[in-house]
Structure P
Amino acid sequence: MRICVYGAASPTIDPEYIKLTEIMGEELAKRGHSLVFGGGASGLMGAAARGVRKGGGSILGVIPKFFDDENIEAIYTECNEMLTPDTMRERKQLMEDNADAFIITPGGIGTYEEFFEILTLKQLCRHNKPIAIYNIMNYYDGLNEVIQQAMQKNFIRENCNSLFITTDNLDELFAYIEAPVDNTLTVKQLKDG
C-alpha cells in the first residue's frame, strides 16, 4: 500500500514529535508499505522519510520546483523517486493520486489544509481511502473539538466521524489503514445541501 504522510516541515519543533514520527515511518515500511510525502528533509516530513528508509521501504517525494529554486526548505535526497511539479496545487494532486491511504502527523497551515482537502473529497465520495490522524502528544485534540462543535451546531453531519480516525496508538492506526474499506455511505448521507 502507498501511504501519504502529511506533516510539519519545521525543524524547530519538540524532538519527541520527530522521534515518534520516525518510529511510525519505520513501522510503515516494516509492514510492507511505501511512502508518498512532500519531499522535505526537515521536521516531520524528513522524520517520516528517514524512518521509512531505515525500515527498508520505498519513498516517493513530491516537491514543487520553486522550493529548490527559492531555497524554501531542505529537500530529502534519498527518495526512490522525486516528482517536481510547478505548483502546490499540482503537488497535492500528485500526492493524492499516488496514495492508497493518508496519515496526518502534527503540522501547520499546510498540513491542516491537506487534511481538510482529502476529508472534503472523501465526504463528497471522490475517494474512499483511509484517513488517520496520528495524534502525537495530543496535538490534534483541539482540532477534534472544533469538528465536534461544528457537528453539535449542525454545520457538519455526524457521519463525518466515520471518515477518519484520530489515535496516538500505532497498532490502532495501522489496523485502521490496513482494514477493508467500507463503501456504504453516499454523498447525501455525508453532506447537507
Structure Q
Amino acid sequence: MSDIDTHLNNRAERRRMQSHQQLLRATAQLMTEKSYSALTIKAITERADLGYGTFYLHFKDLDDAVWEVIYQMAEEARLQTEAQISGLPFPIREYQSWVFLFDFAAQTRQEISQVFGQNGSATLLQRYQNYLAALHEENLTAGHYSSGLELPPAFLAQFITGALVRLLIWWSETPNTYTPKQMADMMYQTVYRQPPPR
C-alpha cells in the first residue's frame, strides 16, 4: 500500500469517526429534549447535519444508537463508582455500588422511565440487563460481592440484576418518597436478609 493510499484511508477513517461522534452527540442531545417514543433517525441526522443514509453506515437501527449513548453513560458512572468503592471489602462494596446505582437513577429518572418503562424498548431493556448482569457476575466471581450462598455466580447475577432493574423502573415510574439510600437499603435487606452494612 502506498503512502497516498494510507493517507486516504486515514482521512476516510477520521471522517467516519467524526460522523459517528456527531450522530452520538445528536442522539444524546435529543434524548434529553424529547421522549424516547418521539426520537427518530430523521431528527438525529438533521441535528447532526448529516444525510439520512449516513446513519445506517454507523448503526443498524435507532435502538443501536440509543444503546451506545446509554452504554457510554453507564460506563462513565461505573468507572466513577469503581474509583470510590474499589478499596472497600464485601459487603460494604456491593451495598455502596447499589447506593451509587440508585443515585445515578435519581439523576436520570425520566430517561429510565422513557427508555426502559412501559413505552420504552424491550431491546434496550435487555441490553441494559445483560450489561448489569455481566458486571455482577464479574464481581461475584472475583469475590468483591458475595451472597453467602453456594450458588453459581451466573445465576446470582441474573437474580440480583432482575431485581435491581425492575426496582429501578418501578422507582422511576411510580410516585414515591424513597431516597436512593433507602432503595439500596431495602434491596440489600431483601437479598441478604440482614441490615445493610454501615
Structure R
Amino acid sequence: MMMMSLKIIAGKFKGRSIQTVASNAVRPTSGRVRQSLLDSLGAEVVQATVLDGFAGSGIIGIECLSRGATQVLAVEKEASHCRKIQANVQQLGLLPATYRLVNRSLEQVLSGKNLLGQPFSLVYLDPPYSFAGWEGVMQRLLTPDWLAQGASVLLEHGLKEPAFKAWQASVQTTHPQLVLERELAYGDTVIAWYRWVG
C-alpha cells in the first residue's frame, strides 16, 4: 500500500504533514486548490460546523479546523483511508468532539439522524471519479436537519464529468433553494459553490 504526504497550508497546524493512502479512486485536493478555496471562504470557516462528505485523506476537514472551524463530521467509506485519518487526527491531538470520523458511505449517514446534532454551515463534497449519485445525496442533504440557513455547499468535480453536469443542469428545477454563487476552476478541477437558502 503506497502512501503520500500532504502538508497543512495555514492556521494553527500550518506546516504539519499528514499521511494518506495513494489510490486511483481518490484525488486529494491539491495544496494550491486548498489554499485558494479556503482563502475564498475566509471568515466563513471560523466557528463553522463542517461536513466533509467524502473525506478521503481528511485534509479538508483538518484544514478547516486549523483555520478556526469548531466541529467536523468526516464521512469516509474506505476502511484503509479511515485508519490513516484516525492516525493523523490522533497525531494532531484533535478530540473526538471536534473531529468525528464515520466509516460509512455518505448516503448511509445522510439517511439517518444528524450525528453532530446541529445543522452544518459548511459542506464539502469531493466524491471519487465518475461519481453518479449526486441527486441521491442531495435529496438527503438538502434539509434543515442537515443544513443551516445560508450554508455553503461546495462540490468538487472534474471538468469533464457528465454525471455532475447532468445533475447541475436540473438543479434549479429540482432544488431551487440551492443557489449557485460561483465556480472556481483550477485546471481540470472545478468547485461549484452553492448557497443553501431554504
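Determine which structure produced the value 1.3 for distance in nm of label points 7 Å out along Cα→Cβ at positions 19 and 51, calculated from the coordinates; the candidates are P, Q, R.
Numbers: P: 1.3; Q: 0.8; R: 3.2.
Computing distance in nm of label points 7 Å out along Cα→Cβ at positions 19 and 51 on every structure in P, Q, R gives 1.3 only for P.
P, Q, R: which one has helix-only ellipticity at 222 nm (-39500 (n - 2.57) for each DSSP H run of 4 or more, over all residues; to 500), as calculated, at -8500?
Numbers: P: -13000; Q: -25000; R: -8500.
So the calculation was done on R.
The numbers here are math on the coordinates, done by the rules we state, and not lab data. Predicted, not measured: the structure shown is a model, and the values here were computed from it. Cβ atoms are built from the backbone, for glycine too; each structure is taken alone.
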